[in-house]
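**Q** Alright, structures below, take your time with them.
Bear in mind that the values in this text are calculations on the coordinates, not laboratory data. Computed from a predicted structure; not experimentally measured. Cβ atoms are built from the backbone, for glycine too; each structure is taken alone.
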Structure P
């Protein structure tokens, strides 16, 4: 696979696998939780929603380096992402990402605690792909 094919495969995994783990640092210990991610098709930036009252937001405010896993399953390719997370509350972004399923966690798109976590990759590794001899890393730094 050449780099263009690898980037295409990474984007495919991002679009087909919305459920992944988001790991932050809580003090000197990593802490992972499942999150639903979305991305824009033209780049590799991932978005997830949260309440600004959650521990993950506090963790990101103290250390904005995060780790994300998407894809996988037994013998299936997955991506391993090191990213920088930023907290956003712009109405346009929140409106674009809002989904009724979020009513389990927030009162609605106008909830004052509703925020978007933007994860900009520094590195993405494509792992367990049958056409590769080991992981392949793309750097965005």
Structure Q
């Protein structure tokens, strides 16, 4: 659906560090949630953002390298497809280096859109999909503040 990645810088906080001296694996889940929700809020129409919520259904994470306090980390997410009330995202979390980037984790996730009042699944209608796609196409690629 969207080949344009949405990117968000991540600050590694001291509270992210575990007993082994690197970022705890559970923090990656929080970072995925942060970038996916930031993507939705940045590109969806305001009325859709106000009336819809997202619930994570599944995350599949492949950890490649650890992150440490002081690392410059960025998350890149791509909305792959929407089907009914579900959205499928691919996310890469990487450490930025002087000579390029180093992948820390790769995540495939699925999300369910729910109505903010009833908390029941809410289909992403064709018109919302078209609007969402048009807004994404109009946005520049690169870092987006979250």
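**Q** Thinking only about FRET efficiency 1/(1 + (r/R0)^6) of positions 72 and 96 (r between Cβ atoms, R0 = 25 Å, to 0.05), which of P, Q has the largest value?
**A** Q
**Q** Once distance in nm of label points 7 Å out along Cα→Cβ at positions 16 and 48 is calculated for all of P, Q, which comes out largest?
**A** Comparing P, Q by distance in nm of label points 7 Å out along Cα→Cβ at positions 16 and 48, the maximum is at Q.
**Q** Still on this model: Using mean count of other Cβ atoms within 10 Å over residues 56-63 for the comparison, can you identify which of P, Q gives the largest number?
**A** Checked P, Q; max of mean count of other Cβ atoms within 10 Å over residues 56-63 sits with P.
**Q** Next up: Which structure, out of P, Q, was helix-only ellipticity at 222 nm (-39500 (n - 2.57) for each DSSP H run of 4 or more, over all residues; to 500) calculated from, if the result is -6000?
**A** Matching structure: P.
**Q** Work out the source of 3.4 here, i.e. which of P, Q gives that when mean projected area of the Cα convex hull in nm², for residues 80-119 alone is computed.
**A** Considering all the candidates, the number was obtained from P.
**Q** If you work out mean count of other Cβ atoms within 10 Å over residues 8-15 for P, Q, which one comes out largest?
**A** Once mean count of other Cβ atoms within 10 Å over residues 8-15 is worked out for each structure, P has the highest.
**Q** If relative contact order in percent (Cα under 8 Å, 6 or more apart) computes to 24, which of P, Q did it come from?
**A** Computing relative contact order in percent (Cα under 8 Å, 6 or more apart) on every structure in P, Q gives 24 only for P.
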